[in-house]
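Just so you know, all these numbers are worked out from the coordinates, no wet-lab data involved. What you are looking at is a predicted structure, and each value in this text was computed from that prediction instead of being measured. Cβ atoms are built from the backbone, for glycine too; each structure is taken alone.
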Structure P
Amino acid sequence: MSPLTDLGGLPLLVAYLLLLAGTAVQYRREKLSGTRAVLLVGMCLTWLSYALLQVTQGGVVPTGTPLNYALDALAVVVLVAGVAAMAWWWRTRDET
């Protein structure tokens, strides 16, 4: 196995966190409109939830531990927040 597969979903988690940070920086520099930033944040959050589940399911966090359950719950919350952000964008996209 390669060293990256030994880390589970950790590289994927770091990649999506960097994408989320890059989106925030671009919004802060006013290179993204508010509605576009909400769409990108929603997309990043949904993929971030997937990466969190990869870390907990056979990744670097052992299954059955309290940290595993906490990260699973965080993944569900992040997924709901991401879907809610994309739904908000869907409703307001035609208004701008």
Structure Q
Amino acid sequence: MGESSSASYIRMVQHLIEQCLLFHMSKDECIEALSKHANIKPVITSTVWKELEKENKEFFRAYMKDQEEKALEMEAMERIQKMLAEYAAKDPDNED
């Protein structure tokens, strides 16, 4: 790859990462998606992601906080669903 094609490739990876961000994907989800659907090596996606983090610290700080909150919400929803499923599975004739 020549210099211009390397830069073009990196810009393409950056654009794809930005698309992942629009879909609120985590870094790992993005790496997996680009590997699977765009045939981009995980090390390349990871490297470009790290550079984007360096250049956009405040954005990624807020983004990571949002990702953590999303994970906590999902965990809470899973617990609630589990509790509801357990309650629904209880024998209605056997009240505790």
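Brief remarks follow.
- Top of P, Q by mean projected area of the Cα convex hull in nm², for residues 26-81 alone, largest first: Q
- Winner on FRET efficiency 1/(1 + (r/R0)^6) of positions 18 and 66 (r between Cβ atoms, R0 = 25 Å, to 0.05) once structures P, Q are ranked, highest first: Q
- Structure with the greatest value (metric relative contact order in percent (Cα under 8 Å, 6 or more apart), set P, Q): P
- Which entry (P, Q) yields the derived value -28500 for helix-only ellipticity at 222 nm (-39500 (n - 2.57) for each DSSP H run of 4 or more, over all residues; to 500): Q
- With P(r) over Cα pairs in 10 Å bins from 0, in percent derived as 17, 39, 28, 13, 3, 0, matching label from P, Q: P
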